[in-house]
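The data blocks that follow each hold one structure.
All of the numbers you see were taken from the coordinates with simple rules; none came from a lab. Here the structure is a predicted model, which is why all the values come from computation and not from measurement. Cβ atoms are built from the backbone, for glycine too; each structure is taken alone.
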Structure 1
Amino acid sequence: MTISVIAQEKKYERERRIKPSEIPSPIQSLLQPYFESADKLKFYEETDVDHESFEVKFRWNKVKYSVEFSSSADLEDIEALIKWDDMDEQVKSGIRTFFSQFEKNKIDKIQQQFSSKSMTDKETIDQALNDLQGEIVRYELVVELKDQKVWTPYELLFDNEGILISKREITKRTTDFILY
């Protein structure tokens, strides 16, 4: 018997675009080798209720990525923007099962998320950028779910088997959102 604990909380995330010089130097040093081959390089400071981080967004080999670091410059995860058809059938099946409890659903964005507990930050980044692989692979979806005739935006996180890990309702100000 599998027991899963699902976090359900509110997500109130704010991204603020910053200059490259505002990124901590350990992050700059780690990512510098990738900057020459990256397109559309952008830097952000991100704040949530009790969490601050830095995020670098770019395009690498025609795929949109974001690399997120804690405020102390530790790699948190790497995310690649993907399409529904790019996901494994087992993952899609698990997500469909989750969606079946709602009247309707609309997927706004899907990101494949890579992280590691045993690899170095550089190894984790290399593996994610070059092979779309990782020691830990998850799927983050930004969706709208309709329940009792009301649409509500959520951020959902699924593991590599399609099992829901967390569900956070997204709270946005009308002018404070960035989808990529």
Structure 2
Amino acid sequence: MQDTKNDISKMPTTPQTMLDRLNKESIKFDLYEHEALFTVEQSKHVDATIPAHHTRNMFLRTKKKQNFLITLSHDTPIDLKKLAELLNVKNFSFGSTDRLMQILGVYPGSVTPLSAINAAPSDLQVILEEKMMRADKIAVHPLINTMTITFNPNDLLQLYKSYNHTPIILDLNSAAP
């Protein structure tokens, strides 16, 4: 299944390359194909059919050009001002479509913790929600919003290590509205 709005050939890492990388790293996952999903609201009917802890992602940038990839439970409420305070930065804004492709190598709606594979560790700080990381399985897109994979969150940490990324695992309750 393919999202016809986006040209996969222009991606620095294709979804198939990502799946191959997971296999090479001996990361066990289940793959689900579905229609393109762009929001948590749109994904609710698909999520109900996939047994895992569902996630959402935010690609944020500060005025000082610091890039953050935040992955959290789909139902965790976040106040961006409180999140900025928690991370000791000022004023977040959402990354532009161009910046999504430049830094993370994905199109809007396909942001995923796996997209860190395309970012230099010096260009991106990854934040993972503690609650999400305690789940048995998490559900994320493998670089495209027409597929979802489920796997153990500890395997995500293994993958980050191979990317040379050092994620920060945080309790995000203090960033709730």
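Structure notes:
- For 29 (relative contact order in percent (Cα under 8 Å, 6 or more apart), calculated) the corresponding structure among 1, 2: 2
- Label whose coordinates, when distance in nm of label points 7 Å out along Cα→Cβ at positions 31 and 143 is calculated, return 1.3 (choices 1, 2): 2
- Cα Rg over 2.2 N^0.38 Å, for residues 87-150 alone derived as 1.43 - corresponding label from 1, 2: 1
- When distance in nm of label points 7 Å out along Cα→Cβ at positions 23 and 47 is calculated for each of structures 1, 2, structure 2 comes out greatest.
- If Cα extents along the principal axes in Å is computed and equals 48, 35, 30, the structure in 1, 2: 1
- Value 0.5, calculated as distance in nm of label points 7 Å out along Cα→Cβ at positions 55 and 79, assigned to which of 1, 2: 1
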